[in-house]
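Structures are listed in the sections that come next.
Read the figures in this text as sums done on the coordinates, not as results from a lab. This is a predicted model, so every value here is computed, not measured. Cβ atoms are built from the backbone, for glycine too; each structure is taken alone.
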Structure I
Amino acid sequence: MEKEKPSPKPAQETIEAAPELVPEPIPTAAPIIPSARPSRPEATFHFPADFKWGVATAAHQVEGDNTNNDWWAWEQEEGHIKDGEQSKRACNWWENTDADFDRAAKLGLNALRLSVEWSRIEPAPGVFADAALARYGEMLQGLRARGIEPMVTLHHFTNPLWLVEEGGWENPETVDRFTRYTRRVIEALGQHCELWCTINEPNVYAFAGYVDGTWPPGQSDQKTATLVLRHVLLAHAAAYREIHDVQPDARVGLAHNMRILDPANPSSRLDRRAAKFADGVYNQAILTALTKGLWTLPLGFGPAWKLRGTLDWIGLNYYTRDLIAFDRTQKESLYTRRLHARDAEILDGGYGEFYPQGMFRCLKRLDRLGLPIYITENGIPDDDDDQRPRYLLTHLHQMWHAIQLCYPVNGYYHWTLVDNFEWAEGWSLRFGLYALSLKNKSRKPRESAQLYADIIQANAITPQIIDTYAPGLRAELLPG
């Protein structure tokens, strides 16, 4: 296995000195000391020369007509999706990716994360569709031709209907089925991709589908959720070994969703304990299992030695934070209740708090693992683009700060390029740098698209960029 390239030395913040003031000659015998307006603080926050700038997507959210998976079936039932919306043709990627790949290249991206759809590749048990694999090969070659390195996710929330009929992730045999599918994908596509993400957000998948019940299969049982999470992580470990067996030089990781979970009342011992417990279940348990080989969930299953050493890198999906209060009436949510700070700026659709400091806090925590880090998702639902420029700049500034401390952050994948189907929220949450018209599928760049392009071109956050897109951040980001 090829060793991960060492992270480059962090670029240093450069402070530009104000030009020396030279007084004009004045015809007088007495010397006069000129007065000058104090110069405005200037600083440029540089990123490493080989940094990966990308966007992230998922197959079901952009391809369209994924009729053979559990999410498509879920959308057809009344009450599951906000406003009764459906993915339908989505962003029509299955038929045409060239236009959006051109947009990505125009932004200056050198990386793009996408997923492959299991139900297209294996429409029936053990039956693989060569045409589907060939189509994905075309996508990956299209990215390469544009100078964009692909990162491919093997499982991003969707499952073939035949797998669901056989018990889905509650069935331990799904681990072997996922391994079989993984091998076929790597054999077909490994020549076009070296960077693989096995599973996207195991904690979100287990919680939304088996505790909260708002995603398929719509269950609400903590014991089942823990069983599912166990099988998903075992599948990751098996896939990791299968990928390296086929493609020894591959770099394999997993995308982990992390939320900052702070006590609602820091002076309350119950709130502190509730927040620590919630953090242990949601954020830490997966990391401990994958790095130390130990289950730490309340309904754990003992040693997890098969998971140890199955990460070449770790992916961070970070969006927001919650405040956690102890609530003895909330048994279903482990006696916790989630709140927002009173003075918090809330994201569109009540998605969460605007909390950029959480980016640094999560990276600091992941740095302890001693693994290369990719920020595999970070973004904001913002149809009118009034928050996204500040969100993007402040979160990238937090990432820059982490890099200065030698945290091994190798790349950033913004969620997302074009507005897509946002699961149970339908089309109501608009995450795209490009706005999508549902009527004719046309795209229109938001101002943030140009902001991201400017950052990529400069490979830095400059005072000019701040002043152009979010002048109110000058006092916050620039020294002095």
Structure II
Amino acid sequence: MISKDICLKVLEAASKTGADYAELFAERTVNKSVNMLDSRISAVNDRVIAGASVRVFKGLRSVACSTIDMSEEGLLKCAKKAADALGEGTAEISIVLRERLFGDIHPVKVVPSGVGMGEKAEILKRAYFAAKDYDPKIVQATGSLLDGDRKILIATSEGIFAEDRQIRTRLSISAVAEQNGERQTGSCSPGTRKGLEFYSEDVVPENVGREAARQALVMAGAGYCPAGVMPVVIGNGFGGVIFHEACGHSLEASSVAYGVSQFAGKLGQQIANEKVTALDDGTIPNAWGSINIDDEGTPSHRNVLIENGILKSYMIDKFGGRRMGMAPTGNARRENYSYVTTSRMTNTFIAAGTDTEEDMIASVDYGLYAKSMGGGSVNPVTGGFNFAVNEGYMIRNGKVAEPVRGASLVGTGSEILMKIDMVGSNLLRAQGMCGSSSGSVPTDVGQPMIRVSSITVGGR
């Protein structure tokens, strides 16, 4: 992408005003998608993102500059702007670049760029019509098949010169069911860091469509959820979005390093029930949020965040690590070269426990079973959250009863962690896109089924 000699010149130019760290990040990403609506292909998109950024540190000062001009002249101009913005001084570091090969644990058999849109459209149609034809009450369906091919290069004054290639694909189906004049939506969106073999080896496209339609149909026939404080059993998979949002963001250096996290300064302290162990693991082969190296060139890690209720570590980027006096953990990420890298999650989940699903449901006389979670909002400073329940059921006398809609879960991250008193063994991860100051990045969330002893349920 860029020769080692040019990278060295750029880093030297960036550090000439006294920087103690300089970094060049370059990328070329091709994103493609095919969309369906009203039983036909509605859009085909092909987008290329190409550019570079230069970043310099001096103590606890940081300056970043980006450019779409990846010629030697353009890169040197970008480096000069960063150096000039940092201040006046003289070069104090000697840079020797050594190429590093970090390996790739994410094998790809069918590279999406080598497959025509017609073949991709057929995969999408299989899922789309499985949803559309599921039941006469399904009145609308939408779908998309996405694939991305991201090539990055990172060179730093610490001697790193490395490249990586990240290929991902994701199938998303949404269905709308109508019953008694009211409409409800269901969705299913599996994704992976691998090629199109995903749709022959791991996921049956028709099942994706059927799951979206099933959820919509169940919710269309549901009454409203009663409000109150009650025990809640949260399903596996995307149920982990609560930990991701309400707790995970509060464990990132972007908030911890500035003392604006509910968990700042609590390493070694109990912050969760002893049954809770939580990890951020970017090393899982072919997982949607996995990376070989992060966007600063640090190898991906398996980070145990919470172990048996005890806070063990944070997720740290280089600049956040400077403020905290701690080493990077392989969590520096950015949507693309135009964003400034910061600490982000990869695949974040609550580990499997030993409780059974049957025992969790049976332990609740009256409560809510949140089988599938939706989106919500969170304040990372306080950990306060409000999340919608996409598919919910009342639990009565230890049995799953009628479906209910309009439910939401309200609380704080620190509160819910202490009240998770049962953890199942059926760990499952689900895919999403996480937005933060460095843009939108692919992340897995996950958990086994868990029980929260009491939480505020919003409803009617």
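Have a look at I, II and say which one yields -10000 for helix-only ellipticity at 222 nm (-39500 (n - 2.57) for each DSSP H run of 4 or more, over all residues; to 500), as calculated. Attributed to the structure labelled I. As an exercise: Cα extents along the principal axes in Å, calculated from one structure in I, II, equals 73, 55, 33. Which structure is it? For Cα extents along the principal axes in Å, the value 73, 55, 33 is produced by structure II.
When you work out FRET efficiency 1/(1 + (r/R0)^6) of positions 241 and 417 (r between Cβ atoms, R0 = 35 Å, to 0.05) for each of the structures I, II, which one comes out largest?
Details: I: 0.65; II: 1.00.
Sorting by FRET efficiency 1/(1 + (r/R0)^6) of positions 241 and 417 (r between Cβ atoms, R0 = 35 Å, to 0.05) in descending order puts II first.
A value of 50, 35, 28 for Cα extents along the principal axes in Å, for residues 217-360 alone, calculated from one of I, II, originates in structure II.
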